[in-house]
Structure I
Amino acid sequence: MKNLKIAIQKSGRLNEKSVQLLKNCGLDFENYKSSLITTVNNFNLEILFLRDDDIPGYVAQGIADLGIVGENVIDESQEKVTYLQRLGFGRCTLKIGIPKDSPIQQLQDLQGKAIATTYPNILQEFLAEHNLSAEIRQISGSVEIAPGLGLSDAICDIVSTGGTLKSNGLKPFADVRRSEAILIGRDGLTENPILCELLQRVQSVLRAKETKYVVLNVEKSNLPQITSLLPGVKSPTVVPLAEEGWVAVHTVIPEDDFWDKINKLKAAGAQGIVVMPIEKIIL
């Protein structure tokens, strides 16, 4: 069967987590730091290491079948690709930033102003949505210095923590678009059996990342209250213990309400709670 090709970032903020995701899917490959292409030893897949800006185009043109890239890059490229799976990492926000002493106080104050950005297409859409007209000055590289050099009144750039804005005398002003890493595919690929297998692996890893495996001991008299708190994947697994009147309960808990659940379990009589990470969940 012919190998599929997946393009990922060669270097940058998405590279490490993209590589880790593929390895967590059980894919065996090497030399990814020193090569532009590598073959997966135990799966029909080749990995291309590219600049992130090039990935949507490579996928749209069919040079690569799949890609992992930031949603902001896809939107800016305006390439026609298929969203296959949101990956939950690389989250950031495209924001408009202004100098700390700027007279700009509301969106309408951007009318007629100059905004520096590396995302002119996304910025133009945002301005159009708000019936604004501004001069978009496209800059390659660090746009944060543009206001200080007198090149613009504001900037539009990716912000993760806000530290870069602050260090350049800027402050966040408006959110333009949120972004995260996306698994994309070329048109017509969705029924490919290799893709279906890869998607199953990716989704199983993502499900596991969002949950914890929990084992706890409880008296049988308290079991109904415990099981009502723990639906698990389908339902909790209950195993009798050697001590009469006690059982062990095995289940999974979503990461986002983990501590709330644990506190309720303790209040319901759970003891000896053991929490473990999950490698994969296959439905």
Structure II
Amino acid sequence: MFGILTLASPFFSEETLKHIKNIPGKTWRAAIPKNFAHLTRDEMKAKLMPAPQLPKTMEFATSEPNTAIPDAFDFRTAFPKCVGEIRDQQKCGSCWAFSAVGAFSDRRCTAGLDAERVQYSEEYVVACDTHDKGCQGGSILYVHMFLKKTGTPTLKCTSYKSGDGNTKSCPTKCDDGSDITLTKTKSYRIIELNTTLMMEEIQKGPIQGQFFVYEDFTYYEGGIYQHEYGEMLGGHAIITMGWGEENGVPYWIIRNSWGPEWGEHGYFRIIRGTNECIIETAAACVEVK
């Protein structure tokens, strides 16, 4: 009985929080997130996906930018009408779909393809992309292959239903019974180990990224995250929205899919330029026209 209780006990603990808070020189604040406080270790890990594969080389690529790279850029202030709401993947490891579709939705807005920002359906991608594994994770390469070949409808047509952690069947009709209209991307490319190209691309619109999630990241409340403590729990895909510097520490601005109550109102910042938790190893950029 004691073993069962241990397995079902909450993942977060005041003891771990105290340890993280006492680490000297941290550039970020730790707390137990209120909406996650009840989660077990298995439930927390269910929000993640298998750790992404690293490229064979870990040398940073270099390139000359085609446009001037400013010291700071924030998509939220540059294109305020094209910023989507913070989404919540809930109990499903569908971050790969949320981040790809979120960046796609943002970029269609900045390109003027939609009169106003339209949220496209993550559910359709989770349920219908057979190269990926639904709530058990996916690839930032395969998901963009799917969006280019097949596409996805709007969220209004196909709402999110896999939040309980169970991947649903691929829908053949919109929620209201009408025919599904799919919108595709034009193309995509993967940037590996090149912060210059990442910043150049973000000025056109957000890009999809991925990183290793360690135990301490789940305690993130605000500031510029750097890994300090704990084991690696899995991989996570996110949307990189911009960059900046605070007190001499350079950072990326990241949009997460864990709801608006988490972190910095659904966002987090992570140190830039050192490939922290492989955040700069690979990024996916979608072209919409």
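Bear in mind that the values in this text are calculations on the coordinates, not laboratory data. Note that the structure is predicted; figures quoted are calculated from it, not measured. Cβ atoms are built from the backbone, for glycine too; each structure is taken alone.
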Problem - Winner on FRET efficiency 1/(1 + (r/R0)^6) of positions 40 and 200 (r between Cβ atoms, R0 = 25 Å, to 0.05) once structures I, II are ranked, highest first - result: I
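Relative contact order in percent (Cα under 8 Å, 6 or more apart) computed as 25: which structure among I, II?
Source structure: II.
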Handout entry: Structure with the greatest value (metric FRET efficiency 1/(1 + (r/R0)^6) of positions 8 and 72 (r between Cβ atoms, R0 = 30 Å, to 0.05), set I, II)
Key = I
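Taking FRET efficiency 1/(1 + (r/R0)^6) of positions 104 and 264 (r between Cβ atoms, R0 = 41 Å, to 0.05) as the criterion, which structure among I, II has the greatest value? Display every interim value, and only then the final one.
Numbers: I: 0.30; II: 0.95.
Largest one: structure II.
A value of 2.5 was derived for distance in nm of label points 7 Å out along Cα→Cβ at positions 88 and 120; which structure in I, II was it taken from?
Working: I: 3.8; II: 2.5.
Answer for the origin of the read-out: II.
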Problem - Structure from which 1, 5, 10, 12, 11, 10, 10, 10, 10, 8, 6, 3, 2, 1, 0, 0 was derived, P(r) over Cα pairs in 5 Å bins from 0, in percent, options I, II - result: I
Problem - Among I, II, which structure scores highest (criterion: distance in nm of label points 7 Å out along Cα→Cβ at positions 24 and 96) - result: II
Handout entry: Structure responsible for 1.4, with distance in nm of label points 7 Å out along Cα→Cβ at positions 152 and 168 calculated and labels I, II on offer
Key = II
